[in-house]
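Q: Following this line, the structures themselves.
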Structure P
């Protein structure tokens with residue numbers, strides 16, 4: 001694990017379990033929601049899965065299992081790859097309460113054991129603004145492609161690159177030159193939900209935000225055929241771009 005990975009691990013293990021309990025409910029409470037309507041818990045991403053039954057899915061930076069568990073309830077065999085032991089604890093406790101099984105591999109995504117996991121998945125799925133944690137998007141996409149079986153599908157949803165110049169998602173992140181290639185230090189995603197004193201104690205993360213063309217070119221240059229690229233409105237302002245979803249085939 002490189003220095004950036006170690007920094008991200010410190011940040012994502014800082015009070016993370018307690019954060020999920022506070023914001024998602026106890027694992028038992030969250031599990032009841034998942035079981036009641038797993039397709040609903042997938043939100044807009046449900047439309048990108050033709051079916052889930054029998055699929056082997058790699059959920060990249062799957063965090064607390066908020067999408068992995070609904071996918072498992074719908075019949076998929078899901079493996080979460082994530083850097084945080086605290087996230088793993090919440091995810092596995094929630095899965096147990098939902099009476100469903102998920103696999104969970106803790107470590108840096110860039111260090112995935114390809115001898116073990118390479119070419120084994122039908123779908124690679126990610127969402128929630130993870131690309132900025134990986135500072136070489138071409139290397140990242142090569143790993144994503146390597147995880148898939150021939151003909152496998154990547155569903156890559158992330159924050160829209162427009163947030164580089166305007167905080168349309170109200171994440172309190174700094175804005176910059178749209179074409180900047182700088183890696184910059186910023187707050188961990190959860191920090192803004194805490195009081196000022198606690199917020200200042202949070203370990204920080206290192207981010208690299210990409211342009212639309214960098215993302216698309218990384219997909220098509222590293223073993224994928226891009227099939228679809230959708231833009232989604234911001235959560236609180238439907239006139240502004242907030243997220244995107246790219247679908248690509250190996």
Structure Q
């Protein structure tokens with residue numbers, strides 16, 4: 001018996017990295033997974049792996065920057081699985097760089113794929129989540145940096161997600177909907193690419209993590225999300241939780 005037997009989870013950006021790790025971990029605990037993202041082949045690969053492990057999953061190609069695509073995806077997931085019990089807003093285009101270098105288009109893409117998509121999906125899924133549903137949104141410890149050079153636009157969109165999550169936790173908690181934020185360090189393709197491009201900064205970054213490593217997408221980040229979605233965390237609401245080996249101070 002898994003912690004999430006009988007539950008249905010919608011995970012955005014589930015074709016790779018953190019989203020895929022979360023999808024694997026939720027499926028391991030018994031949830032049926034709606035894996036969404038832009039590239040159908042990646043979604044299908046995630047689903048095949050879940051099914052290989054004995055779980056249930058279906059791919060749903062979705063453009064999180066499109067309100068119409070999000071609405072159609074939620075309808076398709078409900079038609080396929082009957083409901084949505086867990087929503088994980090993981091997808092995010094990352095607007096990194098100095099303020100002068102980040103274009104309006106790049107910043108807008110970060111906004112549309114992050115806080116706006118999370119806002120839309122939370123509202124679309126709310127009717128199905130009432131009575132015990134869980135929302136997990138992804139923030140970033142980049143918002144806790146003192147030196148925000150090169151991270152200002154990224155931190156801005158991630159902090160907007162935290163504010164929306166706090167509002168949902170307060171406004172919808174009485175309906176039985178719990179909303180929390182995780183701020184992970186994980187071995188995602190994005191982080192690996194950043195390490196390759198910035199080896200000196202990466203070395204300094206690792207030195208600031210008490211555990212001296214970044215988390216595994218499934219075993220560290222995904223497993224915690226599964227616990228956060230379970231009855232074992234039924235009184236946890238409105239929290240921002242760093243899964244980062246002890247690096248960030250959230251006080």
Structure R
């Protein structure tokens with residue numbers, strides 16, 4: 001599990017755009033809001049919450065990390081954000097027509113209990129996503145070239161974890177009580193600005209940021225050199241075309 005404390009600004013300038021790559025499929029699944037209510041769980045910097053609002057939904061966002069809420073308030077002041085975290089939300093059963101959780105269930109201590117809580121507060125539909133090819137593949141390459149030891153994160157116990165595939169995500173959601181689950185794997189290219197990517201590292205975002213923060217001065221210089229080498233190998237018109245994959249699951253609460 002990764003620590004996201006204090007990374008709101010760096011995340012918003014970098015990975016928020018990547019994570020929004022699932023929005024077209026999620027939006028297609030839910031359709032136009034037409035004033036219906038939507039809860040965006042783990043809303044981060046508010047990028048998707050604002051997009052849902054622009055699509056006609058009456059949006060409530062919940063985000064437990066203070067710096068994320070601060071950035072969301074600055075960038076999207078019209079979005080109501082509450083300090084809530086899975087697996088225990090304060091909302092009544094069936095409070096929202098739709099509930100969304102974009103790259104959230106892969107960051108919680110208990111994915112099944114958290115998915116069950118999404119189901120509890122939804123009246124009609126839950127749309128959730130998880131990575132099947134996350135940004136970590138790029139940083140694994142940088143780490144190998146830098147000859148530094150990868151950071152060993154806190155892993156979920158076997159009883160809580162799920163297979164990071166379309167079938168594995170579907171099984172986990174069914175374990176959480178969803179009777180109907182439809183999953184599709186989505187692949188897209190993120191045209192990443194190398195300057196922004198490095199800002200995410202220095203800002204402590206995700207596994208690469210945590211690893212960099214733990215390195216000594218010499219190892220940090222090696223990591224930066226390795227990053228520059230990878231960028232030079234992959235750069236196209238000053239941008240990095242990086243392939244990512246995720247599963248988008250559309251679930252009926254009952």
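Q: Check the numbers for FRET efficiency 1/(1 + (r/R0)^6) of positions 182 and 238 (r between Cβ atoms, R0 = 30 Å, to 0.05) across P, Q, R and tell me which is largest.
A: Max of FRET efficiency 1/(1 + (r/R0)^6) of positions 182 and 238 (r between Cβ atoms, R0 = 30 Å, to 0.05): Q.
Q: Thinking only about mean count of other Cβ atoms within 10 Å over residues 22-29, which of P, Q, R has the largest value?
A: Answer by largest value of mean count of other Cβ atoms within 10 Å over residues 22-29: Q.
Q: For the read-out distance in nm of label points 7 Å out along Cα→Cβ at positions 150 and 222, a value of 3.0 was computed from one structure; give its label from P, Q, R.
A: Clearly, the read-out refers to Q.
Q: Taking Rg and Dmax of the Cα atoms in Å from the coordinates of each of P, Q, R, which one would give 18.2, 55?
A: Working through the options, I get structure R.
Rule-based calculations on the coordinates, nothing more; no lab input. Nothing here was measured: the structure is a model prediction, and the numbers come from that model. Cβ atoms are built from the backbone, for glycine too; each structure is taken alone.
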